[in-house]
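There are structures below to look over.
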Structure P
Amino acid sequence: MLISEITMTQFSQGLERTRTIILPFGSIEEHGHHLPLGTDTLQMFSLALEASKVYPLFVSPPIYYGLCRSTRQHPGTITLRGETLKALALDLLSSYYQQGLRHFLILSGHAGGTHMAYLTDAGEEFIYQYKEAKVAVASILDLLRQAALDILETPDDSHAGEFETSLMLHFYPHLVQGSSAREYPSFPRPILVRNKRRFWPGGVWGDPSRASADKGQRFKERLVKGMVSLAQRLETFAEASDEI
């Protein structure tokens, strides 16, 4: 059930079937020369809708913006501050809770470490505020590792490479503009740098040439099963004690 397309009557009826909702987070961020800036959001939103077709779930409208640290100098990348992202997530969680939801899956198509840390921090704060709430936080790469890593041919593939390009070829082939060269960033960790594009010029992390629409469909099927399994685990999860 996509929240933005149902009436208040249908929302109330939906609560009789489920108290679980997916909040699909993403970003507006470069994805090489071949994928659209909204890739992270589009793919996670599409996966959430697919999951809701096979299991009772509410799906929030997608949150298009995230914290993009490593790609902020590439053309088209728009980033939030971490504090803004956390506040937005907390406001959404709190409002959905007031409307009767109790199980929250924060699933992000953007997997940046700092971005995910702020979403996790929001979820942690939320479960201490609302004792009946249950929250899971996972990136699309977390879901890949748990459910479909055996399909992936490219080592350490994560951004605009084989995995994401395959999903986009399956869901949105008309938005894929050819391909990009295989690439991996070369940041001098743990040293922080101002000119990030110098160390990651093409904005690809992996090998898009190994992508295909067929792989995208296989990735989708596995990830949807993983999302449904996660929703079921969250719904039945019970902590042994609230005491520290």
Structure Q
Amino acid sequence: MTAVTFIFHNYLKELLTKERRGLSSFTHHFERRASVKDVIESLGVPHPLVGRLTINGGESSFAPVLRDKDVVEVSPMAAPVNPLVPTLLRPEPLERLAFVADANVGKLALHLRSLGFHTLYGAAKRDAAIAEIARSRKRILLTRDISLLKRKIIGHGYLLRSNDPAAQLLEVVRLYDLAGRSKPLSRCIACNGLLVPVSKEAVLDRLEPLTRKYYQDFHTCQQCGKVYWPGSHRKKLDAFIRHILQEAGRSAPDKG
């Protein structure tokens, strides 16, 4: 029988299995030979949420097999997280900041596109397909589904703590330090394509009469051809984006 002391920090202790939930420190007994990653996940915490891991005081990867009387300390990811830089826990960095969102956080996907980040939305896809997209296309998986994040092939991912899409956006912007990288309204909300300026004359035959009369500035999506203009909704959207970026620059409250 192997006995290992675990110390979980911050919100990770709220993700532990029912009998351990809320505990900061406890001793876990098990008989099988197991890696620290496997044991952490058996206790309820998905490996992508771990930001720092130590075994007996020394920083560790997920690979070591635990031994009797080991002391394991597990901390969550803390802002700012830069997935483009290799770490001990994630030695294979991403090539760019891009996301895939499952069906539970579809509105978040649209918000991220509005900030200029390429975000795929798996509304009709099964968990296995979404996980494969995250792996093969090297994207950060965003979800409210804990079991989805536990899939072995997921390298980078985050569990949204709020049900509100605006609050979710703020979580992601803060965690990955996106405010300085954002390019608001530079990407098509419908397909992720980049927007480019276009003359009014070039899209005149695609405009409704009132749009032709009152608007002069237009953009089109390079990918799907959708036409955009600063309509009546623009002020509200600008205010929303400005609020998110301003809030992201403030210290987030510690939710424990």
Structure R
Amino acid sequence: MALEIEQFMCRSDNFGILARNPENGEAFLVDAPEEGPILAAIERTGWTPATLLITHHHGDHVEANLALKEKFGLTIIGPEAEKAKIPGIDLTVRGGDMIKVAGLNVRVIDTPGHTLGHVSYHFQKEQVVFAADTLFALGCGRLLEGTPTQMVSSLTKLAALPPETQVYCGHEYTQSNARFALTVDPDNKQLKARAKEVDRLRKAGKPTLPTTIGQELATNPFLRWTDPAIRATLGMEGADDVAVFAEIRKRKDNF
């Protein structure tokens, strides 16, 4: 069963997502960064959303919630742990929940770290995960509320998904992430090739997403804290996994 996905830019670097189940015609949104581009996508596709999935409470992901709810009467679903901060929320979910969206089975994955209640939505049969600001192409979200231990746990859950799983993220950060990744994993041939491809895409004004779990496992240093070459570059050969991840995240924060 296919899932039709319209990905588009919002704000300066946010991705908007409008998706549709072609079998029944039902559509949904993932996060609501900005009303105008979302309405343009709805008009362009002709897909009217009935549901809005929210990953976390940050303003650049919920800004258009109330306007879209007023226009379309959609049901807003978001993390139980952040319900007080999500405008217009109707239904709450927790990690491990199975829900139906547009007639499709969706597994909710707890992915705290960027925020304490962040969740990701895994459309298992369609092999798609909407990871928002937990996992980026060649990066991960800043630890604005959570701890390195929490983020390692969250990223481990996403890394365990089938390698062909398509990953949709919340922001177009890939080019800067690639530049940083090369500083901690400089001899990774796949990473070097990917960085060149990312530069080509951005020069052409094209998005670098979606990515796949397999591609991230091969090139994203934030999923590669066990890699001997990265540990050697960091001078942390004998350190525990969380310490290595925390050092990579600290270096990215200061990059």
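Rule-based calculations on the coordinates, nothing more; no lab input. Keep in mind the model is a prediction, meaning the values are calculated, not measured. Cβ atoms are built from the backbone, for glycine too; each structure is taken alone.
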Using Kirkwood radius over Cα pairs in Å, for residues 109-156 alone for the comparison, can you identify which of P, Q, R gives the largest number?
P
helix-only ellipticity at 222 nm (-39500 (n - 2.57) for each DSSP H run of 4 or more, over all residues; to 500), calculated, reads -10000; among P, Q, R the input was structure R
Tell me which structure, out of P, Q, R, gives 1.3 once distance in nm of label points 7 Å out along Cα→Cβ at positions 37 and 197 is calculated.
P
The value 3.0 for distance in nm of label points 7 Å out along Cα→Cβ at positions 173 and 189, derived from one of P, Q, R, belongs to structure R
The highest value of volume of the Cα convex hull per residue in Å³, for residues 141-204 alone among the shown structures P, Q, R is in Q
Given structures P, Q, R, which gives the highest value for mean count of other Cβ atoms within 10 Å over residues 21-28?
P
For Cα extents along the principal axes in Å, the calculated result is 49, 39, 34, so let me know which of P, Q, R that is.
P
